[in-house]
Structure I
Amino acid sequence: MFVKTIVAIFLGAFLSYSQPPWNIFLSLFFIFPILLILLEKEISQDNFAKRFLKLSYYGGLFLYSYFLFGFSWISSAFEYRIGFDNFQNLTFLGLPLLITILSISGFILPAIFWGKRITNCLSLALALALGEYLRSYLLTGFPWNLFSYALGFNEELMQTNSLFGPHVTSFLLILASFSFLLLFSRASRLSGLVILLILPSMFFFGHLRLMNKAELNEKTFLIIQPNIPQEEKGYGKNFPSILQSYIDLSNNGQVDLIIWPESALPVLLDENKILIDSIISALPLGTSILTGNVRLTQNGNPRNSALLINEDSNVSAFYDKNHLVPFGEYLPLSKFLKRLKILKILVDDLGFEKGDNREPMLTPLGVARILICYEIIFPNQIRKKNEKIDLIINLTNDAWFDDGPGPYQHFTSSRFRAVEQGLPVLRSANTGISAIIDPFGRIIDKLNIKDKGYLKSSLPMKITPTLYSKIGDFSLFAVIILYFIFLFVNFRRESPKA
């Protein structure tokens, strides 16, 4: 049992390297089959209760290790917050544990239907995909490093998300990883041949889809990446130089919209008309700015917001972040924790208020879905049914995470949102990665981590709404129905005839 425990932990840790920035894609074809063999050896003779407990134990260790290594960069954000050492440790160890608990619910399927190898392959692949879906939605949700994001290294393979979304693509990817294991089993060789066709079929579909070129319209924009270290933003003496950096980078020709990142300036722009006037007057005539900034409500509560400032120096529209980062922008159970005096200062410091409006914003580039920071990691929150949107704009400040794997993984999520919705994504990140992404997830232009500069372009046009943008995650439930149909047909075939 000890050896199998170590193997499960090692497999999960190694799986994290299938994600950006490492993208060791072929590791999947060793990791998931070895996990399946481990489980088959351990639980084949057990009843349902024992199977579920052992699946939860070994599968839970596998997932916890995957999340622990994959999310290790998160704790670095607390290095910039005085007095948050305990929360750093809590987040580093506790977040992966919470997500693991949500994810292991899917193991009920293989616990019930464990048997033949092809059934085991289908059951384990669906269990992991279902667990991924649950951790994406339950509680606050945290759909980071979804299994299908391992396909981010290849533009053709990414296109499957436009049909089925991330969770069904994860199911197909995990199932495909079992193909060679099935081929070496005489009883399931035909199934192995069929499953072996999954990845080539995905690639062929993606190749056909990418034969379409992203057309540009007449709307133009600048994306600014000032590369201001997080430790410099909190000091008032640095404000003049920070502001000048933005103005210098923004003076690069006439455009319809200039896009600044999340929390660009450490001042309340909405309450400083003189400063807004001075900024607009320093820019080319007729320029509008979309910038991340803190905005105070009528009750004086701060919100993480995006402000659209027009050429007349007026805030013509704003968006308040809806999906706040737990332990980063708000503290769960804060009303209870405020009663503990030792934690009150921490609760007050995490005092952002959730926005109450998710309507898209009319900008000079068209109707835009504004997503601040990690809001872009949620596949289901881009647009409502029949909602007409022209583009996605993502404002973020990943300086908290320095040049670790976090910013690369965050950027990959942005590319998949473009694929899934058939919408261009304009991404302004303080320290990178800023990018122009076409509706097929292709990178038109980008600024790397720690670069200082700007991106200037005409706007890529949206394409016909994708299947996933219309049906959402219903595709996963369709797979579950097909799974039970397969089990029923298989059961009927094997039942002795009267």
Structure II
Amino acid sequence: PYLNREQIVSGTLAYALGAGKATISTPYWYAEEMLADGRGRIVPFQDPNALADQVIDLFDNKVERHAIRKKAYKFCRKMIWKEVARSYLELIGEIKREREQRPHTIFHPKTLQFTASELPQPNLDHLKLLTDDVGILQHAEFIVPDRTHGYCTDDNARALIAVLMAQDFISGDSKLIGLACRYLSFVHYAFNKADGRFRNFMGYDRRWLEEEGTEDCHGRAIWGLGRAAVLSKSDSFTDVALNIFNRAMPVMIHFSSPRAWAFGLVGIHAYLKRFSGDSEVRRVRSTLAQKLFDLYRANATDDWPWIENTVNYANAKIPQALLLSGRWLDKTDMIEAGLNSLEWLVRIQTDPKGHFSPIGNHGWFSRDGNRARFDQQPLEAQNMIDACIEAYMVTGDRKWIAETQRCFDWFLGRNDMDTPLYDYSTGGCRDGLTADGANQNQGAESTLAWLLSVLNIHSLPDIEAVAVEGVDTE
């Protein structure tokens, strides 16, 4: 029994109660709280007779003594370590959910309004760091390549596009053609001639982890090969890309994934810019474009102009494919569908403060639900940039130039967390935006999303408008 009323904690008392012991104490603050509601008995300070009386009484009253013990034991169950840990986890979960709904910015960078001369230049340093003699590795731990997860066709197909585009902006880099050959070689090896499909995941030991990749993987491979056929400055390189493209493209008409159709259509349109007389490819383009358009018409409503009941990943590739197809097939209804869905994506991914805020991958956005705020992925910003550029090409409306920069600014820090994703020091891009800030890993997909975005903006004939017009976010 303590003699000081202001005693606020007692390990001895806590252990006694936790062990289910009938306890008698003086009325210091901690004891009054812990022994309330019949969990023990209180005696006055400096009164040994009262203490003795309570001890004797509890020895004489077995039922009362056991009742006190039971109450004390039950009360202290929430104090044992595993329950304390559980309560911390619940609190952390509650804070995380609140943070995702109402994010708090980490810091406020300087204004991002930049002139054309300040538009970041393409920097392939981190891309090269992620690439070995097989291809580009999927993941990184911070900036260090992580060999644990190996490689995938998805990333190598996109890396192929990036390095071929970079040829026009990075002069004197003798490694570019070597990188392009490495990525094309990976895609070539990924193609299974027996069934006309691409494998996707390969371990670091160079063993395929599957015999058939997803339809989306196949679509991205077609996208990469179609762009390569146009961007390549080597006839031999082009011939290899065309050989795979022509053997892998026909199976796409049997696919059911709308994103695979969209990826494939972007690659097919690129191919047809150079080989417009290929009637078989034109037939596949018409088939896939009609499938995508029919899906849109079957599912879209005035308040939900979308192909599915959920908005999830690589969303803007859908309107981009519709716009491309409508433009080259001369179908105004297809163009209208692309514009309607893209304008809707802009609305639902615009924060009240005016900046771009892509759908998060922790729950996505369903027709009857709330949109997930985090984690936001660089892939979504890149796809929106591609689609907005295509909308500008189709309509000539300069609002799409502004939307292009608004999405591009997400990489540079104009986002929900006021946190830059692009790393000027490495040339890499952080893997996403979480409720706690940027994911500091700089993997292949995010770095390629950044590179394709900055390269596409540099490719615009109206690049100065993109750089200086900016977006009114007030």
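Some notes on this structure:
- Answer label among I, II for the case where helix-only ellipticity at 222 nm (-39500 (n - 2.57) for each DSSP H run of 4 or more, over all residues; to 500), calculated from the coordinates, equals -14000: I
- Structure with the greatest value (metric FRET efficiency 1/(1 + (r/R0)^6) of positions 3 and 155 (r between Cβ atoms, R0 = 41 Å, to 0.05), set I, II): I
- Value 3.2, calculated as distance in nm of label points 7 Å out along Cα→Cβ at positions 75 and 395, assigned to which of I, II: I
- Origin of the value 25.7, where Kirkwood radius over Cα pairs in Å was derived from one of I, II: II
- Computed 1.65 for Cα Rg over 2.2 N^0.38 Å, for residues 163-322 alone - originating structure among I, II: I
Every read-out reported here was derived from the displayed coordinates using simple, explicitly stated rules and does not represent laboratory data. What you see is a predicted model, and the numbers here were worked out from it, not measured in a lab. Cβ atoms are built from the backbone, for glycine too; each structure is taken alone.
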